[in-house]
Structure P
Amino acid sequence: MKRLFLFSLLILLPGASFAEELLAGVGKADITRPGHDAGGNPPYVKALVLSSGKTNAVVIAVDAVAIAEIGSIRDPYLDEVRSALQEQFSIAPESVIINASHCHAVVAENITELTIQAAEEAWKNRVPVKAGTGTGHEDRIMVNRRIRLADGTEADERHAYSLPHDEEVESVGPIDPEIGILRLDRVDSGKPLALVYQFACHPIQGIPSGDNTADVSGFASQVIEEHLGDGSVTALFLQGCGGDINPIRYKSVTTPRDGEPLGTKLGLSSVRAAKKIKTTNNAGLRILSKTLAVPRANLAARIAEMEEEIATLTKSLRGTTLSFESFLPLFVKYHLSGNYPSEAAHQYLQDDLLKKGDWKKLDENNRAAMASYLNNIRIMEKVTRKQINLALLEKHQARNEKAGPTATAEVAALRVGDFRLVTFPAEVVVQVGLNIKEQSKSPHTFVSGYTNGYLYYAPTVEQMNNRGGAQEDSDCLLAPGWQKMFENTALEMLGEL
């Protein structure tokens with residue numbers, strides 16, 4: 001009788017709430033495009049459907065470079081997937097989150113149909129689950145690709161152009177080694193049903209053959225699915241704020257490009273952390289969505305400055321007696337032979353005996369010619385970097401002039417138990433994610449770019465002062481005000497979860 005009275009009293013208390021049973025289902029589909037075999041690491045679309053009471057949330061992870069705009073997926077992919085799920089299961093469009101891993105896989109042309117198929121499978125296979133949240137750590141597989149130079153500017157590591165020379169480099173930017181993990185276990189058997197793991201790194205290492213692949217994150221998911229539980233778990237990778245994070249040794253010319261060792265490390269670190277997580281019943285579920293009008297940049301002034309910088313650099317090129325064929329053997333010889341590069345030591349000493357300087361004068365002339373040739377090379381490398389990044393600025397300026405002062409950006413926020421996720425539809429750089437995580441009141445807050453759309457790169461205000469120097473600040477249509485707008489909105493929404 002006392003228990004019945006206490007239960008009735010709690011129901012009447014203002015603010016009292018009770019978590020509904022959490023249901024979850026998973027589904028997936030191979031999205032390899034016919035004719036673009038991906039071997040043992042094919043790209044997938046994976047869907048996780050979560051339900052609690054009247055609340056539904058769908059998390060879709062797709063092994064593709066972006067949700068439309070660039071890569072193999074095209075508009076209106078997001079709208080079509082959402083419309084189908086709303087029509088079939090009455091799931092609100094804003095309750096569907098689609099995150100691209102940013103791997104450069106070539107995906108099937110019927111990607112929309114395959115995505116809906118995976119989500120339908122997940123919806124139909126929902127079962128009661130327990131949820132748990134935790135974090136892993138992995139700092140061996142990635143670097144911040146932005147390079148701070150002694151002159152106050154920044155460059156970046158790309159295959160599109162050469163790196164700055166070592167003596168110009170001053171420091172590198174931050175990384176985020178945290179792996180955000182949501183573990184979902186079946187209530188009936190206690191076995192893992194799904195593992196959502198979130199991490200910040202461009203999965204663009206590729207494989208030695210150069211063939212189609214789901215890359216680092218695809219290999220990581222395979223490791224998780226093989227080593228967690230009885231092999232029936234589905235691993236869903238969510239890309240974090242990896243806008244300026246490259247796989248380690250991305251430009252190495254001494255080893256084959258291979259994402260498998262990196263993915264194996266990420267997968268094992270995720271499994272290690274997942275095994276420590278305790279799952280519990282009645283985890284709360286909530287999903288929110290807000291649409292922002294983020295400011296577009298006016299890049300005209302910077303474009304004019306860069307055109308002048310390129311012209312000035314080009315004018316600074318000087319004539320040199322050397323060609324590449326004569327420069328290369330000279331360069332090797334003078335860097336191997338120490339004080340006597342042109343002849344044997346006794347020939348130099350014979351000159352000294354006769355009070356001549358013929359060999360030394362030859363060396364002086366050759367060193368001056370090599371310095372002139374090297375200076376031209378470095379100027380041309382700078383011109384190349386500037387021209388490629390100038391083209392990006394020009395592309396976005398033309399687009400912004402047609403589109404108006406703002407761009408639409410959907411921000412989503414998801415809570416599953418202690419797991420908190422907030423998203424943005426661009427290649428968000430790592431510092432923005434670190435800022436939000438530091439200010440969030442929840443210790444298990446994770447921030448994902450590449451979600452529900454694509455607005456190219458989203459760098460910090462500080463990085464935008466370097467327009468034209470690195471891809472993140474050049475392949476960008478946003479004005480500096482975007483960062484504060486997103487960070488404030490993200491923290492507000494996290495507080496509402």
Structure Q
Amino acid sequence: MIIPVFKGLDKAPNNTTVGLGRGASIAVKAAAAGDAISGKAGESLSVWTKGCTVIFVGVGDKEKITHKVARDTGAKCLANLSKDLGSDIVVRFTSGWSSENITAFTEGMILRDYEFDKYQKKDDENNHSGWCLECQAHDRHLQGLADSIEKANLVATGVHLARDLANEPANRLYPDEYGRRALEWAEGKENVEVEVWDYERLQKEGMQGVIAVGKGSIRKPCMVFFRLNPDAQEGKKVPCIVGKGITFDTGGISIKPSQGMWDMKYDMHGSATVFGLFQALWATGYEGRVNGITCMAENMPSAEAYRPGDVIDTYSGKTIEIFSTDAEGRNVLSDGLWKAAELNPSYIVDLATLTGACVVALGHEASGLWSNDDKLRERIHEAGNAVDELAWPMPLLPAFEKEMTSSKFADVRNGGKGRWGGANTAAAFLKQFIQEREDENGEKSEIPWAHLDIAGTAWGVDTNACVAHGGTGVHVRTLHRLITQG
């Protein structure tokens with residue numbers, strides 16, 4: 001039994017020992033009244049009683065608790081539990097807790113309850129079948145909690161799916177295999193459609209941005225289209241979410257150094273997030289229509305690989321001069337973004353592990369956020385803050401666009417003139433593939449669009465209490481909130 005307590009604890013809160021035997025109740029009350037636990041953040045105290053281990057967990061000042069504090073405390077609490085004690089957990093929330101913070105604490109536990117061990121041999125004695133979690137609180141919380149915790153749990157299925165995809169090694173998950181799994185996921189779901197454009201279809205459609213990046217690999221590229229509730233909201237503009245899906249990035253001919261290359265399996269996390277988002281939307285019963293596009297390729301050097309100095313065509317009709325084959329993500333997104341506009345979206349959001357420059361700027365604490373629409377930028381920023389997936393607004397200055405359209409040989413160049421502002425110039429590149437459309441008055445304007453550079457938040461985030469290792473599933477919860485709460 002977990003009992004989260006606030007700073008200043010000097011006795012057991014009301015209802016702490018309900019249901020415990022007399023001896024256990026005495027021991028728990030004595031522990032709470034002692035000096036071993038005061039409720040400071042990070043403190044914990046275990047009281048061993050017959051049949052039930054009671055653990056006090058310090059949360060800190062009651063007046064300073066936030067959703068983040070509650071969520072992180074729940075995640076850390078689960079991480080510290082010993083599976084040797086069994087798999088049944090009861091979390092008992094006493095006085096001072098709001099329904100929102102109870103949900104956040106529980107959500108933290110649910111998000112942290114994740115492992116990627118499918119390729120490890122398991123001994124029977126170490127095979128843990130999973131936790132069984134029960135939350136107890138005052139009656140006034142219970143009905144609302146049942147709904148909010150169930151929703152958090154269903155959204156987390158999308159987060160965990162995105163983590164599964166991101167953590168898969170590249171020899172197990174390549175473009176066609178991603179497409180196969182998407183088709184398999186859609187089977188039996190009446191309100192879901194998935195379509196895969198294979199290499200032959202990409203050539204027929206003129207998706208040369210994706211083709212150029214992926215043609216050097218024996219694992220050929222593809223595009224995967226997700227459609228939720230495709231028959232709903234007929235004639236209405238709805239969101240389209242686009243993901244970069246480089247299942248492994250060697251850098252191509254502009255090959256990366258070997259140090260750190262192993263984690264380039266995570267370079268498809270944008271597409272992992274899109275897949276996870278559709279799982280979360282479907283699981284929570286969202287009734288609106290949503291479109292998704294993932295641009296899948298493996299960037300490998302070979303005799304057929306594209307080269308620096310090449311000029312490639314794109315689905316848009318615009319040409320790209322290649323300065324570096326390691327700036328491949330923007331090339332595949334050029335096709336995906338242009339295709340997204342053909343779906344007449346209310347807005348487009350793309351996710352991509354796009355630049356190391358974004359990690360230099362923001363570390364692993366926030367994703368970079370660029371947008372051509374102030375309202376969309378603010379909505380994403382607010383949604384990210386609400387679920388503790390920070391998206392930090394960054395500039396889309398005309399100078400960056402000019403730099404990316406200054407090629408002497410093509411319409412757009414895929415590299416900046418220097419190392420400065422690399423994340424900004426990459427966003428400016430993507431903006432060249434956002435289409436304009438006319439409103440009812442004949443006025444032309446760009447489709448609202450936002451770009452999330454998740455290179456620093458998709459993996460390796462040691463400060464994220466809700467993630468033990470590997471891929472994070474970042475922005476599944478942000479985009480679920482954005483789409484479902486308007």
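Brief remarks follow.
- Between structures P, Q, the greatest calculated value of distance in nm of label points 7 Å out along Cα→Cβ at positions 389 and 429 is seen in Q.
- Of the structures P, Q, the one that 16.6 was derived from, the read-out being mean count of other Cβ atoms within 10 Å over residues 157-164: P
- Origin of the derived value 0.75 (FRET efficiency 1/(1 + (r/R0)^6) of positions 221 and 357 (r between Cβ atoms, R0 = 30 Å, to 0.05); candidates P, Q): Q
- Computed 184 for volume of the Cα convex hull per residue in Å³ - originating structure among P, Q: P
- Answer label among P, Q for the case where distance in nm of label points 7 Å out along Cα→Cβ at positions 325 and 413, calculated from the coordinates, equals 2.0: Q
Every number in this text was worked out from the coordinates using simple rules, so none of it is lab data. Since the structure is predicted, the reported quantities are computational estimates derived from the model, not experimental observations. Cβ atoms are built from the backbone, for glycine too; each structure is taken alone.
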